[in-house]
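Each in structure tokens, the structures are laid out below.
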Structure P
Amino acid sequence: MNIPNLISLFRILLIPVFIYTFVTGSGSTRIVGPIIIFVISGASDVLDGYIARKYHLQTPLGAVLDPLADKLMLLTALICFAVYEYIPLWIVALVAAKELLMITGGILAWRRGIVTRANLWGKLATTLFHLAIVGFLFSRTFAFVLLIFSLGVSFYALFNYAKITLEKRRAQQNAQKKAGTPAS
């Protein structure tokens with residue numbers, strides 16, 4: 001287990017700490033502690049990615065742990081915000097459904113030898129979600145609007161990933177036809 005993978009694991013271990021601080025917080029300061037933890041998680045995400053790329057420490061385990069930590073922390077934050085009525089539950093349902101589609105599609109593509117890496121739209125959606133969560137420290141209305149915008153960008157990213165993956169699949173099938181091998 002290398003340093004970037006340990007950082008990703010640390011981010012996963014921050015999730016119960018986030019929940020605990022959210023549940024035990026009270027009044028207007030309920031969200032301050034959890035958002036600090038959320039920011040630490042986001043900053044460590046940037047750090048583990050930087051270290052992995054700079055020192056060529058990318059691993060298959062890291063390729064699973066890193067996005068898993070991101071998705072789990074985001075969903076945890078959204079669930080906590082919904083339970084305490086900062087946001088409506090339908091936002092959590094839409095984000096969870098989108099993530100489930102991404103995971104399912106990614107697994108199906110991977111089984112066919114197709115990997116679609118994170119791109120600008122996916123990274124933008126993640127950044128916007130993070131800004132929206134932090135925005136709850138300043139204005140619930142602004143944060144909610146940014147959250148809705150993040151959701152839209154997130155679904156655009158989903159469709160963009162699907163388009164890229166389908167294009168890769170078509171190219172793969174065409175290459176197999178030219179080579180005379182059966183398509184999988």
Structure Q
Amino acid sequence: MARGNRSPDEIDPAGLIVPIEDRDHHRGPIGARYSLVEYGDFTNERCRDLVDTLADLARELENDLCVAFRSFPDTKRSPEARRAAEVAEAAEEQGKFWLMHDRLFEHQSELGETLYRKLARELPLDLEVFDRDLRSGEAARRVDEDVESGIEAGVVEAPTLFVNGRMHVGPHEFDDLLAALQRPRAGA
């Protein structure tokens with residue numbers, strides 16, 4: 001049975017091994033009252049569906065929420081998963097991770113080198129720098145770090161969410177995530 005199909009009583013949710021830090025792609029202040037980390041895959045439809053939900057949560061909670069995205073590409077399910085994650089990382093080198101993130105999800109059915117070049121021109125990115133950053137291996141290393149931290153934290157598939165440092169095993173709907181974020185923490 002997949003993690004998403006189990007009840008919360010059947011799972012001992014793992015904690016986030018690597019907390020949100022400056023190297024993460026995040027919206028909202030690090031150290032905000034609430035945190036949400038998504039281990040996601042640009043080829044995954046459920047991750048695409050989360051984009052608007054997470055944006056709505058950010059609007060609702062404003063500076064009380066820090067949302068971070070870490071890549072967890074499923075290369076067995078999609079051959080483009082890894083490359084799309086690397087493209088987003090290369091865009092980050094020019095300060096445009098979130099713009100690329102949003103565009104990759106908007107054009108999820110078109111992922112491939114033709115789209116990546118088109119998006120890089122539209123953002124706009126310096127194409128020479130973008131290509132160099134993809135070839136350098138730095139983007140691949142960043143993806144590897146995200147995957148490794150996810151595996152250490154118990155992630156087996158995307159999307160996996162960590163709410164306030166704990167793996168979220170409930171639904172990924174707005175009301176459910178808002179309630180999970182605002183639930184008092186044990187020992188608090």
Which of P, Q yields 67, 36, 21 for Cα extents along the principal axes in Å, as computed?
-> P
Have a look at P, Q and say which one yields 3.9 for distance in nm of label points 7 Å out along Cα→Cβ at positions 77 and 173, as calculated.
-> P
Determine which structure produced the value -13500 for helix-only ellipticity at 222 nm (-39500 (n - 2.57) for each DSSP H run of 4 or more, over all residues; to 500), calculated from the coordinates; the candidates are P, Q.
-> Q
Which of P, Q yields 34 [relative contact order in percent (Cα under 8 Å, 6 or more apart), calculated] = Q
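Coordinate-derived values only; no laboratory data. Remember, predicted model here, so these are calculated numbers, not experimental data. Cβ atoms are built from the backbone, for glycine too; each structure is taken alone.
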